[in-house]
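Any read-out appearing in this document is the output of simple, stated calculations on the displayed coordinates, not a laboratory observation. Just so you know, these numbers come straight off a predicted model, no measurement behind them. Cβ atoms are built from the backbone, for glycine too; each structure is taken alone.
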Structure 1
Amino acid sequence: MYYIVTGKDADELSENYTGIGICNSGTDIHQRIQQAALDMKSNGMDCEYVNVADYVRSRELDYLEIRQEPDFENGIFETKLYHKTLNMSFLCDGIIRYKGKYYILELKTENTNKFWVREGVDPSHYNQGTAYSMSLQIPEVLFVYINRDVLDMKSFMFTPTDEMKQELVGRIEECDEFVKRLVPPPRPDNVAKKTCEYCNYRTQCRKDG
């Protein structure tokens, strides 16, 4: 978070055809599911895929800035939002209104090995779900995990606790304090090796020690 907010240069990504293909496949799967959700109402189901930007305006969530509107007709379903109070940008896959109740929709694609052992929301996604729930003032987040190899799906409901919300806000506020002083936060001792491998700021992090 610190490096993103302070505008540090990210490492140059080494792209190959498999990585590009995986990203394109994930995007395609997202769009197909979002289109299916959009069609539910016209197919007679008591389920509506809600325009997130319209939802933000109708609820007068003035602390959220709409930076990219969805365009359903052209296959653009995500909404880019910026939380002015928490200094946080995020892309929302959608909101579902099912039988009069609203749920945040979050789609995740993963490989077969991860999918078959999937028994709940990945803990690494807790902060994301918590941030979306707090921002949109919707208690429940519907996570849908899709096996990108054979397109099976599993869905799990996530409801962040007050403790999760407080912890997330605390982390953001702590990061903002480091940003104000332009001092990188100390690297956690318990950070996983895999986390570093997939981080876009490894070079800068090593320079900062």
Structure 2
Amino acid sequence: MPKPSEWGPDDLVAAGADLAPETLIDAYCRGMFPMPISRKQLGWFSPDPRGIIPLDGLRVTRSLRQSVRRYRITVNQSFVEVMTACADPKRPLGWINDEIVDAYSGLHRLGWAHSVETRTLDGTLVGGLYGVRIGRFFAGESMFSRERDASKVALVALVDLMVESGMELLDVQWQTEHLASLGAIAIPRSEYLARLQHTLTAGAA
């Protein structure tokens, strides 16, 4: 794959390759993540600017705090179910195909990919998110919600877990309007890559 010094200004910086665990981990360490760009071709993206959520900048409204109390959180108990929900073809702009689900499920079995699940008090899965952790860095990939604020509650739990374990960088890829309302900011790609390398060389907590 091309090095950052070889990237152009576009968010799409490479195409091809595979989704083997070593390929994925190497890509994340270089600041890239995969998304299909056609039915047969895989693209590798490194947005400029890059969306991140500062761990001390998550916006938790009063209503969201109330929602936190309505649910309970589990971690890594339903990874495939969370991914499958995120991959629902009825969702707009869906991009998670079977190949992606299989690849990240493999990363989960190896201990790299993780899910945070939001459940009703009786245990029903109603929201969640998944992503990849390397050192002090977490790459958020996707989230879903079946009840009010369920995905936001998972995000609150993720940030709490990251702070507790000494992590530093939460990547959300692009600063969408929805993520901006939760505190996401956009930083230059060069700054993101510098922060990423710091989290990787600092090691895990």
Structure 3
Amino acid sequence: MIASLEGVVLEKNLTDAIVDVRGVGYRVSLSLLSLARLAEIGQSARLRIRTVVREDAFDLYGFLSRAEEELFLLLTSVSHVGPKVAINVLGGLEVEELTKAIATGDVVRLTKIHGVGKKTAERLVLELKDKMKLVSLEGATSAGAPAVKGKNVIDLVSALVNLGYKPAQAEGAAGVAAERAGAEAPFEALFREALKALRSG
């Protein structure tokens, strides 16, 4: 199975990226946060990879840190949580915040992740609470990468990417908006501040 890839980023999409490795393009699914931190198109990138093989698919899931990969494996061990749900969860909170929320049983915090309902959040806590100490947080967040916090900020990054901005631009603008309006500010207020930042930049 493929364990890692190193090559040039050809494309960055809403949920995945294509990495060219010596003429072969690999489509890799990544979390929203990892996509925002991935090298820009035309630049080199190295990804840790988990290969998921099904009867009708051969999917690659990529990670920028060992901690994110370890957490992905734990998430997919939970009943009714598949790779796509796990990647979505990883895109909703920084690894450190996610492990803390699960370890402390913070169901409310977990349900703020887009697409995570109360039942799923409770299942994550029930099945993973005691396993969070197994996740090595060393190097969990890429150096120099801004932390994205708050459900509205996560939704803002997604909205900006949908408008055509690159993930890195979107996260940068979201970070500025969060500083100006507050991470828990209403989506509309954050959106206005983000657009101001993008126009002035």
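Here are some notes:
- Distance in nm of label points 7 Å out along Cα→Cβ at positions 35 and 75 from the coordinates reads 0.6; which among 1, 2, 3: 1
- Identity of the structure behind 2.8 (criterion: distance in nm of label points 7 Å out along Cα→Cβ at positions 3 and 99, calculated), options 1, 2, 3: 2
- At a computed 1.9 (distance in nm of label points 7 Å out along Cα→Cβ at positions 59 and 155), which of 1, 2, 3: 1
- Between structures 1, 2, 3, the greatest calculated value of relative contact order in percent (Cα under 8 Å, 6 or more apart) is seen in 2.
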